[in-house]
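These notes open a run of structures that come right after.
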Structure 1
Amino acid sequence: MMMLDFLNMIIGVLILIIGVLIGVAFLVLLERKVLGYIQIRKGPNKVGFMGLLQPFSDAIKLFSKEQVYLNYSNYIFYYFSPVLSFMLSLIIWMTIPYYFNLIVFNMGVLFFLCCMSLGVYTVMIAGWASNSNYSLLGGLRAVAQTISYEVSLILLMMSNIILVLDFNLLKFTEYQMFIWFMLMMLPLSLCFMSSLMAEVNRTPFDFAEGESELVSGFNIEYSSGGFALIFLSEYSSILFMSLLFVIMYMGGYDLSLIFYLKLVLISYLFIWVRGTLPRYRYDKLMYLCWKSYLPISLNYLLFFIGFKMMLN
């Protein structure tokens, strides 16, 4: 019996990984299409019907290209940091409470925060191990940005956790049956959304990849499979962050069509922002975190602690 359970779990994990990878492939296609129409041009439309097979042909092209081996890199760290980054971005998905043969995390929020914090190290090691000044500078900027926004992200999540008094993501569904948390705490949800964008290095906070200043940031020396893995981990994080936003602020987790539409809407918002807003200035980014989001999240946290105590 235990063997059968173990086999079920392995099959569940495989389905999860394949599902995430296909989701990422079509998220990339959606992004390219939407950006195309924002810039009044066609997106990918040649490979397959309406360009549907474009992500798969890109993946085959990327993984079959020549892998560059740097003479002066710290080779093992340089080679394995994209792999670790991709693994972490997939491991995070286990925190979502599936309804079949996978683990339900009672401490799902804490597990998510631990994995997100480990993601900082992969960026730092990738920037340092390439032994290039540009990649090191890009890595340092990315690390400073991610660590700063993790602080505000955690404090913003604390307000929700104080209301629910549980780290299990399933509980958020029960507490949002009659009213979404987004309607109760609109300023917090907007701060949370922009903190998520900063956390996954998306426009307008994409300083890790400031092409105009740093050539391509921490991943400048990566080609072929290494670049593809960094790319995949970034987009799988975007998809997960959209899912987290829906669970925490837009009604929680239920396997209905509306839930998936909400998920696509938030993912679309990430893309829409990229097509609309210019990159922020770096010092303004840090001021936004430490002088705006931090005081707002702390004040709201105190308010909700008082609110919860008053209810009890």
Structure 2
Amino acid sequence: MTHPQLKLGTRGSPLALVQANMVRDALCTAHGWQIDAIEIVPIKTTGDRVQDVALAEIGGKALWTKELDRALLSGAIDFAVHSMKDVETVRPSAIAIAAMLPRADVRDRLIGAPSIEALRHGAVIGTSSPRRVAQLKRLRPDFETVLFRGNVDTRLAKVAANEVDASMLAAAGLDRLGRPGVGVGIETDVMLPAPAQGAVGIEARADDSRMRDWLGAIDHEATHLCVLVERGLLAALQADCHSPVAALATLDGDSILLRAELFAEDGSAHVSGEMRGAIGDGTFADRLAADLLDRAPEAVRRLFAA
């Protein structure tokens, strides 16, 4: 059959390219296209170029998306693939999240030690995530943390070279890179993940109905529903890259259970809560956000703009 010639934009990191290939394969399988129907177009983002400072200091999550957004809106690419936890909460109205692939393992993995308890007193943990810093210091106030940026291989190499005692990476990324045995999974009742962790999203121009229809064929509804609820919580909290927040929504029959925690930067204070809402209830994430902020200690509340 004839097939379109489409350009899929992606970051150029090894993990991003694996995820772009997952999207291409899924679309070609769904529509019976040859693999050459879709050209993968790597685009260098500011977040990839600047590796020595925390994202929050230089522009936050937009560092992963703005160059891809520009390419999409200019027509240089037809659609774009993202790790959803890297996509800022408020998106341009001209861009639509058209589909999500089935979510992978949502957990964090500890690299460099068999457990958090096994790490020495005063252990140095490399991470760039305010959430992971706060969660780790809540569990072990004796830990020191240092800024750790770079792709998965870079971070694994730093741990192997004993630059730090340990680090944490998303299980989903390790699995997608063929590293399922690397690290120890930390259960979500010990460390809730970042909102949208493990989810791959695909965006298209909002007015490109043909592209959105094609992408609709590979949309995993349960993942999409849960990730949108988690993103709704972030929006209601007005959380940014400085805000240590963890959240996980899970589908349970005809309802969604949303669990969340907010932290002070050093983990010394936190608040947690959960709420169940019907599928399609657009307000329960807002209600949980309001409840969390109402109960949060001042050291936590001041990190959220709501």
Structure 3
Amino acid sequence: MGAQLRLLRRKIRSVKSTAKITRAQEMIATSRIVKAQQAVEASKPYADQITRALTALISHRVGIDHPLLREQPEDRRSAVLIITSDRGFCGAYNANVIREAEALIARLRERGREPVPYVIGNKGIAWYRFRNRELAAQWNGMSDRPDFAGAERVGRRLTEDFLKTDAEGGVGEIHVVYTEFVSMLTQQVRVLRLLPLEIEETTSGQVLPAYEFEPSAEAALDLLLPNYVESRIFHMLLQSAASFHASVRRAMKSATDNANELIEVYTRMANQARQAEITQEISEIVGGAEALAESSAGSE
């Protein structure tokens, strides 16, 4: 066996091993997408009900005031919460989120504001650390399977910083950059202003329930608004997790397909090399036989 044929067969074995790994990763991501979708659906009723209650409270009490509803033009710092993943092998998932976050940061600077990054996920943290960019806060370990406790920690930190002034290290508004799960094939990066809340006082024909709040609407608002913020962050984390698994599945499927195509190319080249070796061996045998025959005829 020639050196070229041995090299090609070694490459074929290596690519086949890689294809097995990427195929396994694709199957794992497919199973996790289903669980992530179920988690998104399970969180939706609570998010809808707390939004409905909050909207009813604001709509029935025009002019109600709360720090989380109040614009703060005197505060020039703007928080940007960036939701990335803890792991790779997900194609352009993290690159798209960071690209949109950087575009938002540029727009905020054009408005004369000072962007302050808050990052979720090891990939985003590493990206900003590599560029020596200061982070106000960072969290990891919640990109694959988000839980409400993690969303609660993030929401409390953002709410606390929003209630502070610039001099105290606070922020005047909070934006979130995350990936919305549309379907198995489509995920969209979205930018949302989380605080101050933008809740319309009109219901556009929708009849909202007339809740009775005890001890008062203001006290209920103090409890509802932080929970509302945390539930929104949790929902966005779940959306990002489903999008991440879909991106992993798509990237691993593409890698598996490319590996299979490469195996076909290497197999074809190995067959050609083997055929060339066989042809060479036959030529050598025929040449040797002819030489032997000529030598025998000359001796006679």
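Just so it is clear, none of the values below were taken in a lab; they were calculated from the coordinates. In this text the structure is predicted, and so the values were computed from the model without any measurement. Cβ atoms are built from the backbone, for glycine too; each structure is taken alone.
A few comments on the model shown:
- Read-out distance in nm of label points 7 Å out along Cα→Cβ at positions 115 and 283, computed value 6.4, structure in 1, 2, 3: 3
- Among 1, 2, 3, which structure scores highest (criterion: FRET efficiency 1/(1 + (r/R0)^6) of positions 123 and 291 (r between Cβ atoms, R0 = 35 Å, to 0.05)): 1
- Taking mean projected area of the Cα convex hull in nm² as the criterion, the largest value within structures 1, 2, 3 is that of 3.
- Origin of the value 3.1, where distance in nm of label points 7 Å out along Cα→Cβ at positions 35 and 259 was derived from one of 1, 2, 3: 1
- Given 32 for relative contact order in percent (Cα under 8 Å, 6 or more apart), calculated: source structure among 1, 2, 3: 3
- For distance in nm of label points 7 Å out along Cα→Cβ at positions 19 and 43 computed as 1.4, the structure of 1, 2, 3 it came from: 2
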